[in-house]
Structure P
Amino acid sequence: MNGLLVRVGADLSQGGGSWNGPVNEATGEFVYVAIPENSPVHAGMEKPYSALMPDLARFGVRLPAHLQMRHMHLDPDFEYLTYGDQGERARQLQANLGIGDLIVFYAGLADAGGAARLVYALIGLLLVKEFILAADIPAQDRNINAHSRRVLALGAKDLIVRGQPAVSGRLTRCVPIGEYRDRAYRVRKFVLEEWGGISVRDGYLQRSARLPRLLDPARFMHWLENQETSLIQANN
């Protein structure tokens with residue numbers, strides 16, 4: 001088994017929506033908030049940020065004004081158990097993963113209690129079922145992922161990974177893994193040890209062109225099974 005760590009979700013960068021989704025660090029409850037969609041999508045397949053308002057209200061959080069009229073690039077889409085990418089990262093997915101391998105998603109979340117530091121936490125995973133080009137998905141099935149919802153240019157190579165049902169999905173309770181040390185967010189040292197390590201120096205967690213590899217995916221899965229969380233086929 002092989003495994004990759006992929007950072008997803010809204011963040012403080014301009015491309016990430018200049019915002020972080022909320023988490024209750026005490027309980028692990030969170031709202032999965034995706035990055036903004038900046039490309040045209042097929043009519044009727046828009047995913048408005050406003051749909052998150054009831055979920056955010058449970059945390060006493062309001063959607064910022066600059067996102068209220070925008071749409072999400074909802075990827076991964078845990079309802080359909082898919083993840084899409086393009087360019088170099090799509091090449092890495094295909095080069096490093098096969099059927100039965102693992103994609104683990106993490107995000108930087110804002111503590112609804114007001115803590116200054118972000119909560120870097122695992123939010124979901126896919127056990128790979130198949131790879132398919134977004135352009136090859138039939139029109140009636142385009143709603144399964146943000147990349148197939150897009151109006152793609154001729155020859156586009158956007159890749160979509162489908163996850164295996166029952167063993168893929170969103171975590172019901174996120175699992176904090178990060179801490180701020182040596183001027184960056186990194187995987188906690190004791191967590192790195194329990195996982196068997198990752199391929200980047202000292203557990204670095206910032207966005208990068210290179211996707212970190214789990215050095216011992218089976219050991220990681222054993223660790224995750226003990227984290228008192230479960231998987232659901234839903235985004236929120």
Structure Q
Amino acid sequence: MKELSSYQTTPMYFADAAEEYLEYLKEKHPEHFMESVAQATQRKITVASLDLVAAERPDVHVYSELLVQWRDAENEMRRVVPDNMVVVAEKKPKVSTNFAIPIQPARPFVVFEYVSKSNSRKDYQQSYDKYEAELKVPYYLLFYPDAQELSLFKLNKRRGKYISVHPDDAGRYAIRELDLTIALVDEWARYWWKGQLLPIPTELKAELVQVRKENVTLHKVIGDQTRLIGDQTRLIADMEAELERLRKSAG
């Protein structure tokens with residue numbers, strides 16, 4: 001086993017290692033900086049949806065394309081970059097350029113990968129093996145947008161292997177610890193939290209536009225009713241004045 005210096009256990013070391021790895025990828029594997037529209041779209045949907053969960057659960061932390069680093073049994077550096085990742089920790093992880101497993105309060109709880117036939121920048125089988133055997137990530141979601149194939153795997157702790165999660169009666173895959181379910185809607189992986197579909201920005205905007213329209217209509221109705229009440233009040237006042245005038249004339 002390789003001996004480690006005290007520097008090699010510090011956050012600064014992992015940050016330097018991440019920077020070196022980035023330069024290596026730029027030179028040797030520039031394809032890693034390319035992604036399909038489908039991958040980018042699904043990543044945005046996932047982040048927007050899970051940010052709503054994180055707003056309600058401060059122990060849920062969502063990351064996008066963040067480098068994860070750790071050491072194997074021989075103290076050799078290991079790396080993987082999931083498209084999205086959720087970490088569950090009471091204490092918020094301190095991250096910048098990388099997520100260094102040895103110095104973080106918790107490991108990844110769910111990882112997400114979106115595979116497009118137009119982009120083979122990652123070796124997904126190698127990533128699968130790392131998540132399963134080395135990082136032991138409890139849940140792994142894999143989505144092929146082109147083929148419309150969605151799979152969720154859960155780690156069997158006793159066997160140390162992933163097993164497929166079967167959909168429920170509604171056709172959704174459950175991550176029960178997060179009260180989260182996932183299914184395909186209009187060709188994208190969508191998320192439900194506590195049984196409610198989590199909206200994405202376009203849906204929130206449409207809902208806001210509708211609310212504004214309803215508010216305009218409501219204000220118009222209120223304005224019309226206010227004017228009607230004013231007219232009726234003035235009519236009653238005029239009638240009372242005329243009645244008083246007639247009484248005085250009769251007397």
When Cα Rg over 2.2 N^0.38 Å is calculated for each of the structures P, Q, which structure yields the highest value? Q
If we compute distance in nm of label points 7 Å out along Cα→Cβ at positions 84 and 172 for structures P, Q, which one ends up with the highest value? P
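Assign the value 1.9, calculated as distance in nm of label points 7 Å out along Cα→Cβ at positions 4 and 148, to the correct structure from P, Q.
P
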Taking relative contact order in percent (Cα under 8 Å, 6 or more apart) as the quantity of interest, name the structure among P, Q where it is greatest. P
Across P, Q, distance in nm of label points 7 Å out along Cα→Cβ at positions 20 and 60 reaches its greatest value in structure Q
So helix-only ellipticity at 222 nm (-39500 (n - 2.57) for each DSSP H run of 4 or more, over all residues; to 500), computed for just one structure, reads -13000; which one of P, Q is that? Q
Have a look at P, Q and say which one yields 3.3 for distance in nm of label points 7 Å out along Cα→Cβ at positions 180 and 196, as calculated. P
Value 17.1 of mean count of other Cβ atoms within 10 Å over residues 36-43 was derived from the coordinates of, among P, Q, structure Q
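With Kirkwood radius over Cα pairs in Å, for residues 116-187 alone derived from the coordinates and found to be 14.9, which of P, Q does the value describe?
P
Just so you know, all these numbers are worked out from the coordinates, no wet-lab data involved. Remember, predicted model here, so these are calculated numbers, not experimental data. Cβ atoms are built from the backbone, for glycine too; each structure is taken alone.
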